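Asks: Structures follow.
All of the numbers you see were taken from the coordinates with simple rules; none came from a lab. Bear in mind that the values here come from a model prediction, so they are computed numbers and not experimental data. Cβ atoms are built from the backbone, for glycine too; each structure is taken alone.
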Structure 1
Amino acid sequence: MKLKGDQQTSRALNRRLILNMIRADGPMSRAEMATRSGLSPAAVTFVVSELLNENILVEGEASLGAPGRRPIPIKINYAGRLVVGLKLMVGAIDCVLTDLATTPLVSRQVTVRDPSPQSTVEACATAVSKLLADRKAPAGAELSGIGIAVPGVIDQGVCRLSHRFNWVDVPIAAMLAELVHVPVWADDDTNAFALAQQLFGLGRHHRTVGALAIGAGISCAVVIDGAVHHGASGAAGKLGHSIYDPNGPPCECGRRGCLQTFFSEPALVRRWRDGKGISGAVTRHDMVDAARAGDEMAVHLLSEAGEGIGRFLGAFCNTVDPEVIVAGGEAVTFGDFLFEPMRRALERHAMWTPPPITPDWADDSWARGAAALATQRLFDFESRPGEIAVPAM
């Protein structure tokens with residue numbers, strides 16, 4: 001079907017083009033925008049004026065240069081709008097209020113009394129109110145939207161399936177929008193993490209990025225030409241549900257021997273604890289401390305995990321051919337005990353020269369990823385999963 005090239009579509013395309021140029025390369029003059037984009041000076045002036053009036057762009061100081069009229073740099077006013085990111089976990093929600101660059105302004109964690117959708121959205125709405133009350137942002141900055149990162153299969157703001165919460169067809173974005181009266185987006189948590197990496201993180205200057213998450217589960221989202229690939233039903237990237245051993249432990253998905261039943265962060269800690277016969281609670285920090293002290297079982301388990309995940313990453317790279325793989329999640333704590341065996345396995349199983357595996361050590365990447373779901377509306381008008389229109393007041 002041929003896309004109708006009407007004035008509204010052209011305007012949206014031009015806005016996206018200019019905003020993404022400035023986001024990627026920094027402030028530039030109107031003349032530079034016209035040269036680099038191929039748009040006419042009049043079209044650039046129209047779009048820039050519109051974005052200045054909306055407080056999305058601001059003018060900087062005129063640069064020093066040759067005599068005559070000095071070019072005025074135009075930059076994104078990241079502080080002029082606010083977004084909220086909500087990362088849903090079992091029993092808790094990581095929450096962050098950010099500017100448009102997903103720079104955290106206020107962070108907190110709230111508990112959820114039960115995993116029901118209603119309890120979850122009520123906890124989310126309460127968290128938004130608390131974040132705004134605690135905010136440290138310029139006067140006049142308004143909340144533009146909210147992003148929710150959910151472990152599951154998400155399609156247009158609806159959680160089609162989440163094994164972790166036992167949700168089926170939950171319209172989580174619409175439910176929260178009814179309470180907070182701003183647009184809400186929802187996506188899988190690893191997709192949100194990938195989006196944040198592509199917009200402002202370690203994948204910012206790459207066209208094809210793999211975002212590997214090793215936490216309560218294992219997944220690997222992919223960014224292709226600046227857009228997160230969701231697949232036909234929103235289920236792309238579920239690397240952890242690849243079968244590692246069909247006779248292995250039961251998985252939350254109902255099958256046996258999925259990769260994450262062996263090598264997710266909780267699975268690794270549990271296997272080490274049981275293997276050592278340790279009673280009581282232990283954490284990944286205890287396990288990595290033991291590995292540093294020469295504990296052979298801890299070192300072996302982490303090496304096995306790196307080898308196993310790296311083998312599946314090889315198949316991923318042979319299919320997708322990413323420029324870089326950004327790794328995040330709780331298992332980043334294991335450092336090179338996990339990642340060096342993973343890199344070696346990737347070298348053996350990838351057909352071409354494998355991409356670098358680059359850990360993201362930031363603690364707030366997941367909540368910032370959720371915030372990026374809301375931020376993306378300014379940079380990609382075609383990608384608006386889960387948007388709910390603001391109700392008339």
Structure 2
Amino acid sequence: MDFDLSEEQRLLKDSVEGLLKTSYDFDARKKYQAEPGGWSKTVWSKLAEQGLLGLPFSEADGGFGAGSVETMIVMEALGKALVVEPYLATVVLGGGFLRHGGSAEQKAAHLPGLIDGSKTFAFAQLEKNSRYDLGDVTTTAKKTGAMWVLDGEKFVVLHGETADTLIVTARSKGARRDRDGIGVFLVPAGAKGVSIKGYPTQDGLQAADISLSGVVIDADCAIGDPENGLPLVERVVDDARAALCAEAVGAMDESLKSTVDYMKTRTQFGVPIGSFQVLQHRAADMFVAVEQARSMALFATMASDFDDARERANAIAAAKVQVGQSLKFVGEQAIQLHGGVGMTMEYKIGHYFKRLTMIEHAFGDSDFHLSRVSAAGGLI
């Protein structure tokens with residue numbers, strides 16, 4: 001099997017990295033975070049102009065018909081630059097629900113705005129005490145004539161405050177943790193009964209807690225079967241996990257580079273600390289950890305296209321375990337090798353560690369996925 005990028009994929013890699021090199025540095029990132037909503041509309045427009053928002057969508061839907069490898073390339077570049085714009089929330093998650101489960105009418109209504117950058121999405125799934133269980137849903141969706149009425153609360157909705165459309169999981173029947181009876185609904189963020197409270201997260205992104213009180217939406221706002229939506233949720237979240245693995249590789253790669261550069265310039269006892277053999281060994285161990293994560297991120301990317309849901313889930317869970325172990329090691333070593341400056345808000349390495357830590361806990365941490373792999377009889 002050929003693991004090399006094609007000519008088109010290499011051009012995409014060079015293009016997105018070149019765009020971010022000119023648009024993103026640590027000081028620019030601080031300015032973007034200070035903008036309304038916590039991210040730059042100008043940068044978002046540049047991503048749209050370059051076609052990055054339309055990459056995974058079919059040409060028939062106005063996209064470029066690219067695959068999971070192209071998404072991996074983009075996410076790795078976003079990780080290197082510590083991008084705060086809502087690519088994961090809008091393109092991978094929001095777009096993923098439309099790609100995998102949306103009707104032709106829903107795609108026609110929502111994808112043009114997503115692709116041209118005028119519309120953003122947020123996935124409202126997490127509830128109190130649900131932790132990593134995608135099937136733990138107490139938000140209700142009750143059918144009333146030709147309408148649905150939604151009631152419930154969602155928490156830590158990534159980029160929920162600025163989203164134009166919320167993708168909400170709600171239970172149309174059954175008990176709290178039943179696999180059956182879960183629906184996925186498109187809810188306008190400005191709908192009556194929707195209350196949104198935004199706040200910054202530890203890694204510098206933005207999230208929101210969302211309350212839905214008697215929110216009335218049309219019946220055609222349901223994505224797929226409103227009583228059997230959990231398989232769709234699991235499919236899209238697996239795509240997001242694979243994308244997060246790629247983002248983590250980018251962030252780890254940049255953390256390693258920054259650490260090695262620092263070791264070449266920081267002096268102790270009159271010599272650069274990079275001349276100390278024990279620190280060279282630690283940098284070498286960081287490199288190995290990054291490459292292990294890179295290999296498993298590529299495996300997760302390929303696995304995201306598996307048709308068998310169980311095989312796909314097990315493979316991506318194994319990747320999430322390895323990436324989680326690697327990012328913890330690389331992040332901690334990077335902070336320690338930077339010393340006190342690594343703990344300050346003014347230096348970028350601490351921000352990489354924060355983002356890596358948040359990725360570790362997004363859609364299941366290493367312990368959670370290790371238990372899934374163990375239950376499936378797999379080996380890490």
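Asks: With Kirkwood radius over Cα pairs in Å, for residues 102-277 alone as the yardstick, tell me which of 1, 2 scores highest.
Replies: Looking at the calculated values, the largest one is 2.
Asks: Thinking of 1, 2, which structure, once FRET efficiency 1/(1 + (r/R0)^6) of positions 70 and 294 (r between Cβ atoms, R0 = 30 Å, to 0.05) is computed, gives back 0.00?
Replies: Details: 1: 0.00; 2: 0.95.
Only structure 1 yields this read-out.
Asks: If you don't mind, another one. Comparing percent of Cα pairs over 41 Å apart across 1, 2, which structure shows the greatest value? Kindly include the intermediate steps, with their values, before the conclusion.
Replies: On the way: 1: 18; 2: 12.
By percent of Cα pairs over 41 Å apart, the leading structure of 1, 2 is 1.
Asks: Shifting gears a bit: Can you spot which of 1, 2 the value -16500 was calculated from, given it is helix-only ellipticity at 222 nm (-39500 (n - 2.57) for each DSSP H run of 4 or more, over all residues; to 500)?
Replies: 2
Asks: Taking distance in nm of label points 7 Å out along Cα→Cβ at positions 190 and 230 as the quantity of interest, name the structure among 1, 2 where it is greatest.
Replies: Going through 1, 2 one by one, distance in nm of label points 7 Å out along Cα→Cβ at positions 190 and 230 peaks for structure 2.
Asks: Of the structures labelled 1, 2, one was used to calculate FRET efficiency 1/(1 + (r/R0)^6) of positions 14 and 110 (r between Cβ atoms, R0 = 25 Å, to 0.05), giving 0.25. Name it.
Replies: Going label by label, the one that fits is 2.
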